[in-house]
1. Out of P, Q, choose the structure whose coordinates give distance in nm of label points 7 Å out along Cα→Cβ at positions 6 and 30 equal to 0.8 when calculated.
2. Given a value of 1.00 for FRET efficiency 1/(1 + (r/R0)^6) of positions 14 and 46 (r between Cβ atoms, R0 = 25 Å, to 0.05), calculated from one of P, Q, which structure does it belong to?
3. If helix-only ellipticity at 222 nm (-39500 (n - 2.57) for each DSSP H run of 4 or more, over all residues; to 500) computes to -8000, which of P, Q did it come from?
4. One of P, Q was used to calculate percent of Cα pairs over 18 Å apart, giving 50; which?
5. Taking 23, 26, 23, 17, 11, 1 as the value of P(r) over Cα pairs in 10 Å bins from 0, in percent, for residues 22-69 alone derived from one of the structures shown (P, Q), identify that structure.
6. Work out the source of 17 here, i.e. which of P, Q gives that when relative contact order in percent (Cα under 8 Å, 6 or more apart) is computed.
Structure P
């Protein structure tokens, strides 16, 4: 795991999805995406308060999901800073 290799804590329970959301692959409007994600994530303040967080996602299209989670980490969780990283593998032929 990347975190272990870097000597960093990995806390997968810091953010939880609290409700189902529709697939966003056919939603192209950024504000509509944010609206569909509003309130969909809960944060454990005891795990993130005052900490620097590196948020991973497997796909970055508009940034709406990362922004929704980052906002929850800061607003609800009290995270000091949130950095985002998306890693994806492209398909070949």
Structure Q
């Protein structure tokens, strides 16, 4: 993967756009990679795969419900689950 500093990406934006057509470009700031630029086509492909995966997971849920594979969860269980999601999100933000 090609790399470019944030300074160069800003100063040479046209070149960045040209480079992205050939493949992803990592953007670094203060020597640390902070972003990756990709082409619109690659972005669309990634989003399509994510949507396909989401649809498959939803279908698995519907299939489980049809089979009777589910449990009833009360308010306390939902709160506990929501708290665990928040904790995981905070952890990921601290350690990307």
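Where a number appears in this text, it was derived from the coordinates with a stated rule and is not lab data. What you see is a predicted model; the values in this text were computed from it and never measured. Cβ atoms are built from the backbone, for glycine too; each structure is taken alone.
1. Here the read-out was taken from Q.
2. Label of the source structure: P.
3. Derived from P, not from the others.
4. Computed on structure P.
5. Here the read-out was taken from Q.
6. Matching structure: Q.
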